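In structure tokens below, several structures.
Every number here is computed from the coordinates shown, using simple stated rules; none is lab data. Predicted, not measured: the structure shown is a model, and the values here were computed from it. Cβ atoms are built from the backbone, for glycine too; each structure is taken alone.
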Structure I
Amino acid sequence: MGRVKLFTYGLLMKGMRYHESHIAGLYDSVVPASASGRLMFLPEPEFPALAAGEGVVKGEVYDLDENSLPRLDFLFGVKPGRPDQSEYVRRKLDVVTAGGETVPAEAYFIRAEILRTKHPKAVWIEDGDWSAFFEEREAQRREEARRKNPMI
């Protein structure tokens, strides 16, 4: 049974929407890390996506059993052997851990064609930090709800 490092940057990270249901229990260790790329916000369906490009993306790197990958591939719409029919592709990249160590890992990248055609309103999260973006967005929603209903 082999091991693989997986870099996550959004909803699979600890405390995020899909952590407990999709990755908790599948890994032996997790450490904060960063990688090269562009973190994009897809307004519909309100997901983050990693795209190729200049920038730094903050996230976490998980040490997983490689047998966990088909389950995660399904979540990301990866069709093994058919990248032209997949929303995302799983690719190798180097990540830098919080301790400064560079390690090889894999990550799910949205295909450029999918980003361009299905998500034309995607927004670049310039600081590459989904957690901060998400917290700020939720705070804005709460404030907007308070303005609409002062009893909240």
Structure II
Amino acid sequence: MKPTIDIEELVLSVDMVSSPMGEAEAFVNRRDGRIAWVGDMADEEPPDDLHDEQAWLAVPHKHELDLGRRLVDRFVRSQCPALGDEIDEVFRRRGGWRRFKDLLDHRGLLDAWHAFEDAETTAALEAWCRENGFEPAGRSAAGAGIPGKAGGFSR
């Protein structure tokens, strides 16, 4: 039987690993699917065998899952293709993510972006789980528990 991983905890771990604020790592135990955090966000001491690749697997960064700028491009193509040039311009300068979200908020598309980002993140992590011998548990890419939606997380 495959070990299960709580998708919600995995999403939080990917966010932590991908954060520009400080050094953080997260690892999934290959035997039981539990997640250990290392860094500023860790509540407890990491397991002694944490760097044993046979026992633990590093949680990926968002960019390893194509959840960075490529995700924006997919969103633009599917939700607002008329804004493509304007969004490209936003990312040509420093602070692109903030300006991107400001633009979407101004156009009334911020909630659509969050729903798209959350569904794509969940789907990518479910695929990552299966590729690495884990069974994802919890919310699904079909939309249950999507952050910002009823019953989900808030931003």
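Observations on the model:
- Origin of the derived value 13.0, 38 (Rg and Dmax of the Cα atoms in Å, for residues 72-119 alone; candidates I, II): I
- Computed 3.9 for distance in nm of label points 7 Å out along Cα→Cβ at positions 24 and 112 - originating structure among I, II: I
- Given -6500 for helix-only ellipticity at 222 nm (-39500 (n - 2.57) for each DSSP H run of 4 or more, over all residues; to 500), calculated: source structure among I, II: I
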